[in-house]
1. Thinking only about percent of Cα pairs over 26 Å apart, which of P, Q has the largest value?
2. For structures P, Q, calculate FRET efficiency 1/(1 + (r/R0)^6) of positions 113 and 241 (r between Cβ atoms, R0 = 35 Å, to 0.05) and state which one comes out highest.
3. Kindly point out which one of P, Q the value 25, 12, 10 was derived from, the read-out being semi-axes √(5λ) of the Cα gyration tensor in Å, for residues 73-136 alone.
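Just so it is clear, none of the values below were taken in a lab; they were calculated from the coordinates. Predicted, not measured: the structure shown is a model, and the values here were computed from it. Cβ atoms are built from the backbone, for glycine too; each structure is taken alone.
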Structure P
Amino acid sequence: MQRWLGLTLLLLASLSQAGERIRYCDYPVYPPVSWSDGRQVRGLAPTVVRELFTRLGYEVEMVVLGNWKRCLMDAAEGRVDVVLAYNSDQRDQGMRFSSVPVLREEVAVFINRQRPITFERLQDLAGYRGGLLFGESYGPAFDAFVAKHQNIEWVSSSQQNFGKLMRGRIDFVIQERRTGQLFIERLPGAEDIQALPAALSVDYLRVAVSRHSPLSQRMAEIDQQLQRMTDSGDIERWLHQSEVTYRDMINLPADAR
């Protein structure tokens with residue numbers, strides 16, 4: 001009798017988990033990692049989250065907010081369960097990060113070649129004015145640099161950032177090299193925008209789970225599943241598909257998107 005009762009409870013627990021919904025927050029302005037075609041959010045990040053947590057028995061609800069800082073705040077405070085983000089000491093207080101990364105990212109300095117700047121190391125940027133998206137962090141050293149020099153203008157979109165760079169209102173934009181290159185490929189007037197060869201930093205995009213979420217107790221399983229997806233080549237394949245899809249979309253006439 002006890003055996004059957006135990007099996008019944010285990011079955012009910014499995015069924016309950018299978019129907020459980022988690023909330024994933026995205027700010028889709030980072031092609032090919034995350035972007036919107038005007039109807040839905042596409043890219044590597046939503047694909048990884050959907051596949052990962054479906055395999056772990058969850059339904060994924062997408063939440064799109066007005067800027068990246070809002071996503072991070074909602075995750076830290078438990079209003080959403082998951083984001084994909086870089087780790088930092090501040091973020092670690094409200095979220096747990098996967099030890100298996102989703103993607104290696106090289107962070108670059110984008111400039112206007114009509115107004116060149118000198119850059120070999122972070123401190124070289126102290127005499128210039130730069131642009132970042134709300135909520136972005138590129139490590140403790142960079143965050144401390146920004147706090148000290150107060151030379152960053154914060155905006156909500158990459159289009160605003162690169163538009164200001166093209167017009168000479170700022171001297172540089174900090175952006176993931178892959179995302180920035182994709183963005184400026186078809187941006188009108190961006191012919192003089194280029195990424196400097198030296199990388200500002202190299203970081204790793206990770207699955208970040210709110211410490212208020214029950215998912216935070218399943219980090220070992222999350223890492224195991226991420227490792228399988230990496231080893232099988234799934235993540236690399238999804239990244240390539242997203243790049244192809246994004247380029248196809250931006251080459252379409254506006255009324256066909």
Structure Q
Amino acid sequence: MINDRNLPIGIFDSGMGGISVLAEVIKLMPKERYIYYGDSENAPYGIKSAEEVKKLCTNICDFLIDKGVKAIVVACNTATSVAINDLRKEYDIPIIGMEPALKPAVTLGLDGKIVVMATDMTLKEKKLRELMDRYGKHKEIIKQPCPKLVNLVESGIMKGKDVEIIIEECFNGIKVDEISSIVLGCTHYVFLKDQIRAFVGDKVPIIDGNEGTARHLKSILEHRNLLKSTKEEEVLLDVYNSKREEKIIELSKNLLIFSLEKLGF
């Protein structure tokens with residue numbers, strides 16, 4: 001059992017989408033040390049088989065455990081849906097996952113359709129079905145796969161005509177004026193929130209699960225007395241990526257700066 005509160009927190013994703021989660025965690029817990037692992041070589045996870053995703057997640061967790069982390073955040077809705085239960089059985093440290101923020105969307109109590117934008121696998125997995133049964137029985141929920149959005153973020157493309165075209169494609173067949181709220185069920189999509197808002201308008205709430213995940217992580221670390229005891233002069237972060245290219249690491253860091261600025265950090 002890990003009991004060293006000064007060990008780093010590990011965070012990983014199928015690529016760079018989880019950096020949006022990392023930013024929320026840093027904002028909430030700036031004292032901590034962090035290790036981020038992006039599996040861009042194998043992105044997107046949403047088109048892979050469940051067994052492939054489980055194997056990739058286990059390999060990454062082994063890597064992070066070897067680095068001496070005290071907790072791991074699976075900052076990927078697809079990986080959480082497929083692998084979180086197996087990972088929690090395998091490792092003796094807190095493993096925190098993501099889930100589409102359907103409950104907050106329903107809690108708004110707005111009339112209209114809730115659009116859940118996510119990868120194909122997230123939309124098909126048991127976790128979302130359970131959330132829909134628990135919170136969305138009396139709501140019309142549209143499950144909308146948007147796989148191309150992941151590739152945009154992985155390429156560092158977050159604005160421009162290509163982004164506008166692909167976002168418009170995501171809403172083919174959906175009447176915008178009938179939407180009550182949008183749930184971003186993929187951490188990559190958070191980087192495109194402003195562009196999605198520009199398409200649907202300011203009146204449609206766009207919700208993601210990043211802040212809730214950060215708060216859940218902090219609560220677990222507090223409960224286990226694992227919050228870091230000393231404050232560094234600056235955030236300590238190591239970034240790794242399965243592509244092992246310097247430009248990918250630089251893009252990851254730039255995305256983090258972008259996210260932190262958006263959060264007012």
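1. P
2. Values: P: 0.65; Q: 0.40.
Top value of FRET efficiency 1/(1 + (r/R0)^6) of positions 113 and 241 (r between Cβ atoms, R0 = 35 Å, to 0.05) goes to structure P.
3. Q
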